[in-house]
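Presented below are the structures under discussion, each in the form of structure tokens.
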Structure P
Amino acid sequence: MCASFCSPENESLYKKNATCFSKDELLIFAKRYNDAKPLKKSPLKVKKHILLKDLQQRLTVHESKWPDLDFMKVISKDTRKQLKEAFRPQKPDTWYINDKEWLNTCDLLNVMHQYEKHYKSFKFLGVHPIDFAYKSNGNSCISPELCNFNVERFIKAKYNQVGVIFNLDKHYEPGSHWVLLYIGLKPHMKNFGCYFIDTNSTETPQEIATFMHSTKGQIQKYYDKKIASKFEILENKKRFQFKNTECGMFCLYFLIEFLNKRSFESIIQQDIHDDVVHKYRDILYTPKI
């Protein structure tokens, strides 16, 4: 398991210098520390590893807590947000009471937005109810991101991969089960098509199937017939989930597997179960340290 809790974007920094922060970000801490304690100044014109070691000795807590230290209260909200985003999202407080609590919409979004930032060709379309195409006021649908999904526009914007998480409840219901859809838009990719995964191995809901076939129709208009014929529409037949709490974690896990360039076939052939993805709560989220 990852001990750094760096965001996907910052993991490479940790491999080089054992910190989730860039040198410029470390200098923000050092300068603010020096302003607060002018008689005990931290050195600034030193190499990154020396600066890091000095800050670690002075601040004594895990670096994920540094943005919230008292001397950092003078920085702007934007800078604080930037520093905090060097790490995985904070594990929700309620998980310490019930470590198998269902993931909510924000829990899912917080993780996927970090992967969206890291994988420049990936666009996460969000978390949506099963009746995403319902027109609440007669004109616009509940989820315009899906109703207005345009393959050509995405490809021209250099988005080759698309992810969506759905709840099988309608927008006015409390939520019942998370499922996912991954779309590969480029023919050269390992996964060129729409791939639906429900960890209970139930059939693709009609609403999602309609969206998948609509996407394929756009693919057929964008590419020539030979290329478009290779665009797949597939769903898993294997059941992964046998407990009642980890459907959200399964969705995150499988989407990340797609981003790691694993084929749909290899992904759904894995022997992964509830207890395994449950452990990813301590990988994809930063605990209280």
Structure Q
Amino acid sequence: MKINLDHFSTGYSGKEILHDLTFEVSSPGIYVVLGKNGAGKTTLFRSMTGLLKPYSGTIRYNDVELEKSDVKIAYLGHRDSIPTGLSVENALKFFARVEGVPDESINDVIERFGLKKFLGQSYLNLSQGQRRRVSLAKSLLGEKELMILDEPTSGLDPKISSEIRELMKQESKDRIILYSSHNLYEATDIGSEVIAISEGKILYAGEMSGLSAGHYRIGIRGAGIEDVTSNYTKDGKYYVFDLKSQDEAADLVSRLTSSGAKLYEVRDISNTLERFYDESKE
């Protein structure tokens, strides 16, 4: 499958929110749409499902314009769309009928998302994490080619968030997943490709590692470091060094130890995505 946005702009009530977006995605995997709140992530996703019309430019799936495309899209927004009065089993059966898919598809998502023990429970009585699993399973009834997930771990605790990300990593083997987040840790944990958005414009589209090129920060906890170098800042117990690469970090550690400094801990404290946003405004 291939997704192509070509100089796409749109907005609400005549006010342009997305400005001249151009990017292409053509291989299965998770593509993180990264941006702070208000950057335009939700507007982009609504546009890609056809809920918003373009002011200019196009969105194409497999070289066919969105309006004429028959691509099957699974979209999960901020709010769950499952009636709270239904049991999990009845909710899945209801949406399967809406999608026109056989019972085998229900059994498949029950297995993939570990829902068997929840089938008889009311959706209303599930935890937030359990509800999110059901919503993800519902969205994949009928085997979708594209998943669009708008901050799917928002409001979930770290353990449940990690479980959701692992599920999505498995699902991404056979399809493209667009996964929005404003969480820097989550972005680097789940995706190797990123589309970074700020104020409705694309700042960067490519490999996650490209954001960190030339930016590497380590924190060292130890003794005798001041006797070897003064090119650091202090952050609590850590001596912080801003470097250009991991090789430079390795050279620094070697120089410190060979000069008699005692190193108790060396850790990567790079916050490359945040620094990227800050520098893009300069």
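Of note:
- In this comparison of P, Q, the computed figure -9000 for helix-only ellipticity at 222 nm (-39500 (n - 2.57) for each DSSP H run of 4 or more, over all residues; to 500) is attributed to Q.
- Looking across P, Q, the calculation of Rg/Rh (Cα atoms, Kirkwood Rh), for residues 195-266 alone that yields 1.15 traces back to Q.
- Per mean count of other Cβ atoms within 10 Å over residues 147-154, the highest-valued of structures P, Q: Q
- Structure from which 15.4 was derived, mean count of other Cβ atoms within 10 Å over residues 83-90, options P, Q: Q
- Structures P, Q were compared on distance in nm of label points 7 Å out along Cα→Cβ at positions 67 and 123, and the highest value belongs to Q.
- Test item: relative contact order in percent (Cα under 8 Å, 6 or more apart) calculated as 17, pick one of P, Q: P
Every read-out reported here was derived from the displayed coordinates using simple, explicitly stated rules and does not represent laboratory data. Since this is a predicted model, take the numbers as computed values, not measurements. Cβ atoms are built from the backbone, for glycine too; each structure is taken alone.
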